[in-house]
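See the structures that follow.
Each reported figure results from applying straightforward, stated rules to the coordinates on display, with no laboratory input. What you see is a predicted model; the values in this text were computed from it and never measured. Cβ atoms are built from the backbone, for glycine too; each structure is taken alone.
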Structure P
């Protein structure tokens, strides 16, 4: 295949990537966007194979079979509620694969006596791929461990962590300069990769589980940049374009997530929010004698007389895998003439769009999912708000300007403005931020203690009997 034909197909793949990314900007076009991007990747892979500037086909087929087998098993075994973990680990695989591929290219060049071809573009790109790919690989592994409860979900604040991180950054910079200025050995590359991996662990360990939407988005950007660096090393335009698109999209999404939390990226990465949990005294000051527990039958009677109900899902719904039970509850309410909508906070759950993905799995129509800015003005006209496992994103303390409150200034769903609020929660334990929630003790709030899925099923049964 001629170089002109290869470049033409690569251009077509790049256009499909861009159209796919555009399609992913809205739930209704997300499936089409995913298919377009997948088609672009298929074209890029086939053209690269036909270009024949590759290792032996035996190795490629072995890698394809092994990777497809692992991916298929992961896809079938992972429930929709585990999508944040899947996204995190795939980010890590992308970053790690880019670093290893660049290392292989460097080894090949040095072993073949092609040192004269290792120019400044090659070495700078190799250094960036090692640094960013290593951080993305181990950082994503830690994020996976926290989300999968294999590691402590709350921030782990190691003594002197900032000094350790600073020293690691300096070591990585020194190794990068060694690789760029004296590329006579691959040792600098592999040492850089190793220290970058340690840096990735140190950067993500102090971050709590509820900040994972931002962290996953940032690590996704890192994996894209590592792929772009890989493309510069190989002079492969489609890798450069695809990596740059992923990197740019990841950084934009990271900025949007930070804005939704009204916190800077530095605060998310280094503040260790949630490491200190509210004391019993603090909670007692807010809850003492004011929390009203209810039964499913009592809540069903309240909903049966409502004309409008807004359901606000949170991470508790994901943990309980309650999305299908919520869909059944929605169907019963609508059969009784009740208008039902869903209030979606941008950072509810453990990845961007987590609640949207779960509700879509339960076949809840997209037009019922309302973003925070759209739904907030309507809460005063809402009869009942059903909060399912959400905590910090509905905490009225966020409206406080006191800097000692971790979520101060964070935009929240104004569910407390509804006529009645029902909160499904296992207990009064604080959310990720480690502070109590005055909503639970409000005059218009009823607490329905228990597992979200079980409570939703009981509500559905009670409504059918009402």
Structure Q
């Protein structure tokens, strides 16, 4: 039994925009503002450029191959190694599951001003609810996601409409403590790239389009176009929203609104100042829609990655089981739901975001390298002339930037059993667990 190929190009674009626009702009914008000050918009541009480089690699690879579990398939074709392919697919699942947990905590952050329930309960309930929607079928998921996305975009457009007159009221080249970018480019540059690494999470999602290629009509034509277009739309929205946010609310207030137990969230605070307290509450409801939309796609794609790995004989065959009634991979959905709920017990939005971005920089680096190797395999004469050419320069730049951004995160720490451990060590441990799983499953 195969998946149903029913997703059109417009649906794919809205699907892509829906998964990208969500937790990043509605919650991490506050944390990013606390790192960069008024320069927040520049960090979004940096993150958008790095995402665009990798998006081109995904777009090119998806023209050659239309497969579920795209990343592991690309790695298999590029490195001719089942072990590297497995570890790549394993990493992609870990990243997406961490993303689900992060997004669910973003939902809990907004819900705290509306519902008097423990945040962990809200996070787990949202994952289970969206997983049920995921199980009901791709068309139902896409339909609900499209509605939530339109509501999300409406909220952002309203903020942009009322916020445009505020642009220019603050110095957009001023960082924290009143430092000017031109005079303090080195110190502020560190802050910009640190924030860009964190809010890079806000751009995750475009790669998910490659993982629904088997459910998309004419994927070799529509998937690349949908990836590029959805990322372009979102980048413009992010830059405008970030400029307006720091123009209306001070960066320190935006930061505190993310962490405070009494605040309704950073963008809700912006809406209250721009329009009215009532609209702040409305934007909180819109934030629920945005984050719900993101959860739909994250859970959808992560289960398809596990399903795809099973089809490639990189995971147990049980994950390939498709429910005859809903045409969805039931066992893969249940597995992803369980581990997503489990990871929510990390209970820290900022920590989960950093773990996600570290994993995604490594994953994207592998995809970019795969794009280079596959290009030379499919075009053997080009490698005889020179390794770097017009077709490989963008994935090469994408590789360099991804690994540089990965290294910027090595100094972040988290507490494990009372011991402060660098996050990069956590990532290494996660990959070593994956290697152990490979040898166990390969027996």
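Miscellaneous remarks
- Structure responsible for -20000, with helix-only ellipticity at 222 nm (-39500 (n - 2.57) for each DSSP H run of 4 or more, over all residues; to 500) calculated and labels P, Q on offer: P
- Among P, Q, structure where relative contact order in percent (Cα under 8 Å, 6 or more apart) as derived comes to 15: P
- Structure from which 22.9 was derived, mean count of other Cβ atoms within 10 Å over residues 41-48, options P, Q: Q
- Value 57, 53, 48, calculated as Cα extents along the principal axes in Å, assigned to which of P, Q: Q
- Taking mean count of other Cβ atoms within 10 Å over residues 129-136 as the criterion, the largest value within structures P, Q is that of P.
- Which entry (P, Q) yields the derived value 1.8 for distance in nm of label points 7 Å out along Cα→Cβ at positions 105 and 225: P
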